[in-house]
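Below, each structure is written out as structure tokens.
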Structure 1
Amino acid sequence: MKTTLFTILICFLGYCEAQNRRMCVTVDDLPAVHYGLNNRAEITDGLLATFIKYEVPAIGYVNEGKLYKDGVLDQQRVAYLEQWLKSGLELGNHSFSHMNYHKNSLEAFGEDILKGEQIIKPLSEKYQRKVQYFRHPYLRSGATKETSNSLKEFLQSNGYIEAPVTIDNEEYLFAKAYAVAIRKGDKEQALKVAESYLEYMTLQQEYYEKASNDLLGRNMDHILLIHANLLNAHYLDELLDIYKEKGYEFISQEAALKYPAYQLEVTIFDDWGISWIHRWGMSKGLKGDFFKGEAVTPEFIKEPQQ
């Protein structure tokens with residue numbers, strides 16, 4: 001293992017376990033991404049049952065726009081969020097409409113962020129929780145240094161902490177393919193998608209663990225991105241079993257962000273939504289082999305879904 005100034009620093013700060021494997025599980029697009037199946041209850045119940053069983057202090061990032069039906073607030077959809085809080089979990093802001101910051105002004109994006117806290121803030125306070133983390137839709141956090149800094153300042157002034165991602169993936173493509181198979185009643189195809197998903201997510205975890213070692217000289221506390229969908233409601237327990245067998249323990253968003261690497265500076269910007277490990281790597285001038293080896297989404301998953 002390489003010895004770097006960063007390695008020495010994190011050892012000094014107490015992150016020197018022989019096999020550091022800790023992960024924060026973050027779930028985007030609450031209350032649910034249902035792909036036309038209208039199964040928000042099944043998705044919510046499945047995810048929460050898994051988090052309780054595995055004692056995962058997960059955080060769910062909410063698009064409040066999803067709480068409305070024909071322009072009217074749907075109290076049942078709000079109740080799904082309340083289930084998260086009753087389970088001892090945390091909610092974060094993912095903007096009202098899942099707006100792409102790179103295609104909008106800071107003023108418009110800021111309005112969408114503040115509009116996205118109107119329900120979750122008082123709801124969280126009811127359970128003595130605080131809404132303090134913001135997840136960038138599409139992981140777009142600023143295509144230039146200026147727009148990135150402007151957003152950081154806006155978030156800080158409104159009491160938010162940015163929630164980056166280290167283990168990025170194309171899980172949403174698998175989730176859509178799975179929902180299509182379920183909708184068609186094709187159990188064989190659904191199982192094929194699920195098995196491919198578990199293999200893919202395992203390879204992605206291994207890839208980003210290697211990238212962390214290449215970048216920092218050790219494995220960092222990771223933040224995993226997944227979404228609130230039926231595929232995870234059915235198979236997240238199996239995925240967590242795989243991670244546990246690899247030695248991972250599950251930690252909160254707050255605990256993960258205490259890891260020193262999250263203070264590394266990003267100095268290169270573009271119109272991308274990528275893992276922060278890649279952003280830090282590019283900022284350090286890494287090229288070529290550092291970016292090779294990501295898991296490949298199978299073609300049958302990428303095929304147009306009906």
Structure 2
Amino acid sequence: MTTNTLPAAAAGTWKLGSFEVNRLGYGAMRLMSTSDGGVRDRETSIAVLRRAVELGVNHIDTASFYFAGPRAANELINSALAPYDNLVLTTKVGPGRDFEGTFFTARPEQLRAQVEQNLRELGLDHLDVANYRIGEGLDRGTGSLADGFGALADLREKGLIRELGISNVGPDHLTEALAIAPVVCVQNQYGLTARREDDELVRLCADHGIAFVPFFAVASGTGEDARVAEVAKRHDATPAQIRLAWTLHQGPHVLAIPGTGDVAHLEQNVAAAALELTDEDLKTLERDN
């Protein structure tokens with residue numbers, strides 16, 4: 001099976017600046033924990049990562065604050081996948097967690113330490129893509145991002161980062177960031193039934209040739225949705241696959257980074273790259289419930 005026939009390649013590719021990636025990627029946030037909050041078996045997590053790459057995933061989203069008990073996403077990625085042949089790793093900085101696991105927001109002068117922490121954990125000399133994430137939790141960031149994003153732009157000039165993105169932002173933040181340095185991606189919570197106010201931002205990213213990378217595109221679905229169930233039945237697919245397919249149908253610049261710590265679930269997610277929704281499907285999904 002050649003690279004361009006691997007399942008993750010079925011939805012095509014997009015360029016994150018100098019890096020070309022398959023539009024169906026993988027998010028590492030759920031890699032360490034089981035659904036009931038327990039610590040996932042280490043070998044299972046490593047098997048998920050290696051299977052993702054076997055299926056053609058070449059874009060993995062991670063962060064140094066992704067850890068649970070003795071498991072940390074960056075360490076698992078390093079152990080399973082280094083030396084990262086043809087693999088693009090996207091990290092995010094801004095949020096951090098102290099030794100007790102409590103979240104904090106880094107000041108601009110602390111961002112270099114966060115970048116270097118990711119470099120150490122992943123075993124890299126530079127980060128492929130670093131997203132500057134603002135706001136607290138899922139609350140959309142407000143105010144200027146210039147100081148923090150400017151600090152990352154300086155680290156890019158120093159060679160510690162190749163490409164820059166922003167996360168948890170609005171359209172004004174994108175305009176502000178573009179005045180400072182090139183932006184290759186915007187990463188926000190977004191899905192069929194979540195944060196649809198970002199429809200405008202999705203279009204703005206398309207206008208600028210910037211990737212829009214939703215997180216929680218599947219998890220943002222609240223409860224059973226009759227529309228999703230109807231379309232899933234037509235395609236003999238799972239509701240999660242339909243939500244991912246809808247995400248990928250929002251434009252060639254829209255990527256997907258679903259996360260899981262289960263190999264079978266991973267395979268289902270990646271298979272969604274090949275799902276082709278019809279106009280009727282899309283009308284069904286967009287109708288009022």
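Since every read-out is calculated from the coordinates, none of them should be taken as a lab result. Note that the structure is a prediction, hence the values are computed from the model and not measured. Cβ atoms are built from the backbone, for glycine too; each structure is taken alone.
Can you tell which of 1, 2 yields 4.0 when distance in nm of label points 7 Å out along Cα→Cβ at positions 69 and 149 is derived from it?
2
A value of -14000 was derived for helix-only ellipticity at 222 nm (-39500 (n - 2.57) for each DSSP H run of 4 or more, over all residues; to 500); which structure in 1, 2 was it taken from?
Of the options listed, only 1 reproduces it.
A value of 3.2 was derived for distance in nm of label points 7 Å out along Cα→Cβ at positions 37 and 261; which structure in 1, 2 was it taken from?
Going label by label, the one that fits is 1.
Tell me which structure, out of 1, 2, gives 18.5, 51 once Rg and Dmax of the Cα atoms in Å, for residues 101-212 alone is calculated.
Value 18.5, 51 for Rg and Dmax of the Cα atoms in Å, for residues 101-212 alone corresponds to 1 out of 1, 2.
Among the shown structures 1, 2, from which was the value 20 of relative contact order in percent (Cα under 8 Å, 6 or more apart) calculated?
Numbers: 1: 28; 2: 20.
It traces back to 2.
From which structure (1, 2) was FRET efficiency 1/(1 + (r/R0)^6) of positions 109 and 269 (r between Cβ atoms, R0 = 25 Å, to 0.05) calculated, if the value obtained is 0.05?
Traced to structure 2.
Looking at Rg/Rh (Cα atoms, Kirkwood Rh), for residues 197-236 alone, point out which structure of 1, 2 has the largest value.
With respect to Rg/Rh (Cα atoms, Kirkwood Rh), for residues 197-236 alone, the highest-scoring structure among 1, 2 is 2.
Rg and Dmax of the Cα atoms in Å was computed and gave 18.1, 53; which structure, 1, 2, did it come from?
Label of the source structure: 2.
Assign the value 18.6, calculated as mean count of other Cβ atoms within 10 Å over residues 53-60, to the correct structure from 1, 2.
Going through each structure in turn, the value belongs to 1.
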